[in-house]
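The structures come next, written out as structure tokens.
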Structure I
Amino acid sequence: MKKCMIILNPSSGKEQALEYKDQMLKQLHNFDVVVKETKKEGDATQFARLACDEQYDAVVLVGGDGTLNEGINGIAEQPHRPIVGIVPLGTVNDFARALKIPLEPAEAITLLGGATRKADIGRVNNHYFTNVIAIGSIADAVGDVSVAQKTSLGSLAYLVEGVKAAVQNESFEIQVEANDTDYLEETMLFLCVLTDSVGSFKAINEEADASDGLLHGFIIKNSNVLQAVGIAKNLLTGNYEDDDNIIKFDASEMIVKANKPLTLNVDGDLIGEVPATISILHNHLEFFVQG
């Protein structure tokens with residue numbers, strides 16, 4: 001019998017993860033299933049790595065973007081990589097959106113054990129990610145959003161903290177090497193995106209696909225507060241082709257440097273600092289999706 005490990009974060013989705021345990025076991029009746037509950041940071045990575053070591057056929061990650069990121073980091077570097085199932089219980093769930101996995105957990109569970117597709121994974125320095133890297137004070141503020149804020153405000157919490165940071169208008173000089181081109185700009189925000197969903201906004205990068213083999217870079221130039229409002233509108237609606245304050249480019253690798261220490265916001269968590277080498281692992285993992 002095939003083996004499946006369910007890794008669930010009991011605190012995700014307003015502590016609803018355990019409510020779906022019986023449905024998952026029923027859906028995965030053709031698998032020998034082991035359930036692991038995370039208790040602290042890093043647990044999902046360790047459990048996922050164990051599943052790889054023990055040649056499990058599938059790993060199901062039940063939680064938010066943080067649980068997904070930890071699980072992927074336990075799988076991505078291993079020679080044996082199980083098929084990954086996602087039951088989204090987070091605030092944004094960008095990667096699930098990109099793979100067209102239902103955001104309703106009960107519906108997502110019905111996909112487990114069924115059709116699959118491969119998708120790209122990103123690597124930044126020695127860490128793996130599924131969706132986005134952001135650099136700048138806005139990214140720092142969003143990364144500092146507390147669990148309590150997420151629970152009470154949902155995705156609005158990210159918008160509130162992002163607006164606060166934008167008003168402070170802190171900038172930095174960034175250098176990005178990509179496609180034999182050097183981009184050197186005074187910047188308020190840098191984004192490196194894998195998919196067509198960024199903070200649940202689809203228009204920002206709507207031409208992207210989760211398996212297109214590309215990193216999609218955005219440099220948002222420094223501006224005053226009034227300009228920033230227009231830039232944000234153009235970015236969120238995808239109408240940035242004629243906006244000289246937004247530079248967009250695609251590449252398979254990017255090297256990012258800055259004139260001061262800057263934290264990397266990786267899939268919503270603050271992990272590491274620049275300089276950073278970002279690369280794409282094309283169709284590196286396989287996921288359960290809608291048939």
Structure II
Amino acid sequence: MASLTTQPPATPTYILSYPAQYVLLVTINRPKAMNSLPYASHWEADALLQWFDAEPSLRVAVLTGGGGKAFCAGQDLIEQKDLANLREKIARGEAKKEEMPDRTTLTHPPSGFMGVSRRAGKKPVIAAVNGWAMGGGFEICLGCDMIVASPNATFGLPEAMRGLYAGAGGLSRLVRLAGMTIASEIAMSGRFLSAQEAVQYQIANRVSKTHDSCVPEAVELASKIASLSPDAIIVTRHGLRQSWETASVERASQETELRYGALLRDGENIGIGLRAFAEKKSPQWVPSKL
């Protein structure tokens with residue numbers, strides 16, 4: 001258990017655990033619904049990840065799905081169907097407008113699907129994909145910093161097959177990772193990718209040895225990252241993300257330096273790291289103040 005300095009917000013959709021020092025494991029806990037997410041769960045996760053970014057004792061988060069069959073099957077389409085039926089009843093005069101939930105609750109937060117698909121954030125997030133990652137579930141993965149895929153992981157954007165489109169940021173990020181032609185085939189023909197194909201197209205980092213080892217391997221990767229300077233990881237992640245999100249390569253470098261360069265150089269961890277190197281000792285990092 002992590003020595004938390006603050007407590008996480010309420011997370012009825014998610015199970016929180018702390019499998020290694022500085023590592024938060026978030027498990028989507030809706031296995032009967034293939035871990036699909038209703039609107040409220042996205043806002044819940046957004047609050048959770050904002051807390052994670054601010055909590056000094058945590059440095060890396062791992063996301064996975066409970067139940068073993070699905071990482072996340074996307075938006076809860078049963079909720080969508082019920083809302084569509086309610087709209088029709090209101091139109092026919094069989095229900096009152098007041099019965100429709102407030103429109104502000106029927107959207108995703110600015111950070112996107114599960115608070116990840118369009119997240120800026122500070123700290124890295126790893127997806128441990130243990131099964132189906134469909135629609136918004138795939139968009140969660142595309143918003144993460146790294147992906148460890150189980151041998152039975154399957155990725156896809158089937159929205160067009162349902163009359164929808166992948167609107168949580170996944171289309172543009174998939175193009176950046178896999179290229180225009182492969183992204184087009186996935187999004188417009190309903191093609192699903194296996195775990196090995198996801199690695200082949202530079203979407204996932206690796207395939208775990210077994211289905212059961214997916215989360216432990218992701219936690220191991222998280223621990224390696226968490227063992228480094230928390231300041232350096234925050235700044236390095238910002239530089240990487242800016243280069244991905246920004247059209248100009250040089251401008252991306254400038255933005256990271258302008259935002260974090262002086263703060264990193266004035267912080268405690270840079271001195272700790274340099275002294276440890278000179279003295280041939282293991283650095284004992286302090287919580288990041290960035």
Structure III
Amino acid sequence: MGNTLSYRLFRVFNAFVMLLVILFTLYPFLYLIAQSFSSESAIYAGKVTIFPVEFTAATYKLILSKPDFYLYYWNTLVYSVLGTFIAVMGTAILAYPLSKDKLRLNKFFIPFVLFTMYFSGGLIPNFILISKTLHMRDTMWAIIIPGAISAFNVILMKTFFASIPNEVEEAAKVDGLGGYGIFWRIVLPLSKPILATMTLFCIVGIWNNWFGPALYLQSKEKWPVALYLRQIIDSTVSTAEVGASAETSTQIAATIKSAAMVLTSLPIICIYPFVQKYFVQGMMIGSVKG
């Protein structure tokens with residue numbers, strides 16, 4: 001079959017289609033990079049495609065020269081690492097018992113998890129809960145705790161846990177492990193694909209989150225980088241405030257959106273190759289089996 005003409009034609013056609021998909025996927029990001037390094041006149045003239053025109057790095061130099069930028073990046077790193085750990089562990093701890101049909105009240109609790117996928121208290125009740133009841137406003141916990149456990153992620157991880165053969169856990173019980181030991185020493189090590197998938201979901205969500213910080217963080221020194229760059233784009237933080245001179249302010253205004261998107265997306269793009277090998281496997285098993 002591999003040597004037939006029709007099969008070779010199919011492979012050529014398939015490679016051509018995949019190449020087109022890759023080009024269409026990469027073009028917007030390549031355009032953003034090119035625009036962020038192009039001059040203001042070239043951008044407004046529409047000369048920029050996927051290569052910079054009249055190369056300039058004025059916007060990047062301005063943003064990266066500000067000490068506050070690194071503080072905001074550090075805040076984002078702390079929020080992302082701590083928030084992802086809490087979210088993944090919390091989701092796993094909730095999903096594992098839900099994956100066991102023999103446990104009591106299992107069918108009672110699963111509808112409550114599903115209910116939160118379709119109904120929520122709304123923005124104002126959540127704001128009152130976090131600010132007045134839990135007193136977490138202007139703290140990192142207001143960014144990390146409220147969205148730590150997603151019902152969708154719970155269902156996905158529950159399905160993955162249900163796909164692990166019961167014989168594995170029975171063998172662990174014979175060796176003397178209890179419920180907690182089975183979970184930490186057997187189930188989690190076997191769940192690397194779904195854990196990597198959940199880690200990617202959580203870290204991307206926290207890294208790109210600017211609305212929650214804008215709502216709950218009053219102190220600028222606690223801002224994440226996404227909120228800082230968002231405020232620059234919206235001109236809440238003016239180019240003069242971040243240190244732009246009059247001669248570069250026009251250039252900054254022309255490229256700030258592209259530069260902000262590149263600076264925000266770059267760390268996630270660097271992380272993705274390390275979890276990509278687990279991502280597809282985790283999504284397929286977590287969404288199909290069970």
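Give the label, chosen from I, II, III, of the structure having the highest value of FRET efficiency 1/(1 + (r/R0)^6) of positions 57 and 177 (r between Cβ atoms, R0 = 41 Å, to 0.05). Going through I, II, III one by one, FRET efficiency 1/(1 + (r/R0)^6) of positions 57 and 177 (r between Cβ atoms, R0 = 41 Å, to 0.05) is largest in II.
State the single structure among I, II, III that was used to calculate helix-only ellipticity at 222 nm (-39500 (n - 2.57) for each DSSP H run of 4 or more, over all residues; to 500), giving -12000. Structure of origin is II. Computing relative contact order in percent (Cα under 8 Å, 6 or more apart) for each of I, II, III, which one ends up highest? For this comparison of relative contact order in percent (Cα under 8 Å, 6 or more apart), the top structure is III.
Read-outs: derived from the displayed coordinates by stated rules, not from any lab. These numbers were taken from a predicted model, which means no experiment stands behind them. Cβ atoms are built from the backbone, for glycine too; each structure is taken alone.
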